[in-house]
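Novice: Listed next: structures, encoded as structure tokens.
Readers should treat all values here as calculations from the given coordinates under stated rules, not as data from a laboratory. All values derive from a computational prediction rather than experimental measurement. Cβ atoms are built from the backbone, for glycine too; each structure is taken alone.
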Structure 1
Amino acid sequence: MKKTKFAVLLTAFMAVLGLSSCLGESDPNVTGFDYVKVTGGLGYYKFETAYGAKLTPNNQSVINLDFDTNYALIYYKYDSSVFAVNADKDIECLGIEGFKNKYLSPYTDEEELMANAPVIGLTDGYYYSTLFWDKTTMFIPVFYYVKAYNDDETKQQEELNSHNIEVYYSVNDTEANEGELILRLRHSVGDEELNSERKAIYHQVFTYNIFYALSEYKSVKGSSPKKICIEYEQNSNSGLYDENSVTSQKIEIDYSQIEGTNN
């Protein structure tokens, strides 16, 4: 189960961080985490950080990503007496989470967006938040409730597969302010009747290429959006989805700054 594996990796990562700090300055081993671009493949993985450093794992056997994974979050350790912080380096991979590729879905204001389940939020307040790799590649972490099948891996996987996240856009969204592109994130499940039993927190990180949405916006509006807003339906207390428990939330991104930085 992906959630269980990640919980173990994160716990191990925090334990190693604590160990390194206890060992003091004489210990050259440094632990860290980075959002990375994935290159190579099984047995020959390499990773590139946002600042251009190449990371080469010396324990390739612990890494097994889906073949189409382009980006990931990696926890690792390296010898600081040999390698500088932002330099190419050999590392020991302590844990890795690959991101799932998704596409934005266009819609018109007349369409009803498919949704029958809420999300908890788009950040955990620590490692995960909505980020841009470059001006067209965006990472969106989504936290939501699932039903736990602790002793049945098959049922657990079926439960995870029943959840679907879609992000919709319309360059003519009537609720958008001038210079704003709204992305509407929606969560749907195949068996809404189980929402009351969904009490375990799960998450996925999605990679979105927003090039076509930006191109369409610029074609219609004459310029790129100054702000990108992600609107989602939140219930942070349970998996219930009704007008009494779900509220519309938004996060705002200064896209003009993103675009300027990556030119």
Structure 2
Amino acid sequence: MTHVLVTGAAGGIGGAIAEAFAERGAFLTLADRSADALEVTAARLGDRVAARAADLTDPGAPGALVEAAWAEHGPVDVLVNAAGVYPSLDMAEVGAADWDRLFAVNLRAPVLATAAYARLAIAAGRPGSVVNISSGSALRARPGGGPYASSKAALEMATRAAALEFGEHGVRVNAVSPGFVLVSSDCNPVSARYAEAIGANPLGRPGTPQDIARAVRWLAGPDASWITGEILRVDGGSSTGALHLPRIWERDDTRAVPPGAEPVAATTEGSLR
């Protein structure tokens, strides 16, 4: 039976990830800061579940969590680092305490959990798989999200570095980068512009936690056994380009040119010359 450890398991995405692995008969060790919310998640997943409350802002908590899961329930086959925080912070206003908490949860915790997991797997001579949950914000910041974007960009580099170092031991390290995903926290009122942006991708809809969970399950499993160090963008194609921008010119129009210059007709392909 596959043993899967999921942090942030009481959250919308973390809970969906736990459910996806439970559907395949995995034994789950679930961790979250909120013991009450974690028990709700664990209760709906059957009897192959162990729940552990953990405050990942404590530097010793990530490693202790991995070691306890391994010791109490056997070797961990898959580690999913899904815990994260997303405060709205402007770059001019963010303080040292804000930076410390954000990076403690979004970067330090998954890095330390991965390190502890790799040490145990290597010592046992076992292959393993780590999947970190990143964000499309790692590629493009937005107002109020700069500190969060910074933490996720750092996590993606840490993912690649860990994959490079642990690969020879059979421990794969990858990340899944969600786009706009509707989770329970999004039920709070949001701006009209944000609501419109959620579905602005080539596939024309926001993501669901299940979209992310299925991608994580696949990336962690045997069908992806020759993949490591990759960041899988699960975002409806939103990271492929600027879908919301209009065409530079219309194909049947003369291109705009500076005063005094000769206009150049657009080709049927609309290519630049």
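Novice: Suppose volume of the Cα convex hull per residue in Å³, for residues 136-199 alone works out to 130; of 1, 2, which structure was it derived from?
Specialist: 1
Novice: Further, regarding this structure: Identify which of structures 1, 2 gives the largest calculated value of mean count of other Cβ atoms within 10 Å over residues 152-159. It would help to have the intermediate numbers written out before the result.
Specialist: Working: 1: 14.1; 2: 19.8.
Once mean count of other Cβ atoms within 10 Å over residues 152-159 is worked out for each structure, 2 has the highest.
Novice: Have a look at 1, 2 and say which one yields 1.00 for Rg/Rh (Cα atoms, Kirkwood Rh), as calculated.
Specialist: Computing Rg/Rh (Cα atoms, Kirkwood Rh) on every structure in 1, 2 gives 1.00 only for 1.
Novice: Shifting gears a bit: Assuming -6000 is helix-only ellipticity at 222 nm (-39500 (n - 2.57) for each DSSP H run of 4 or more, over all residues; to 500) as calculated from a single structure, say which of 1, 2 it is.
Specialist: The value was obtained from structure 1.
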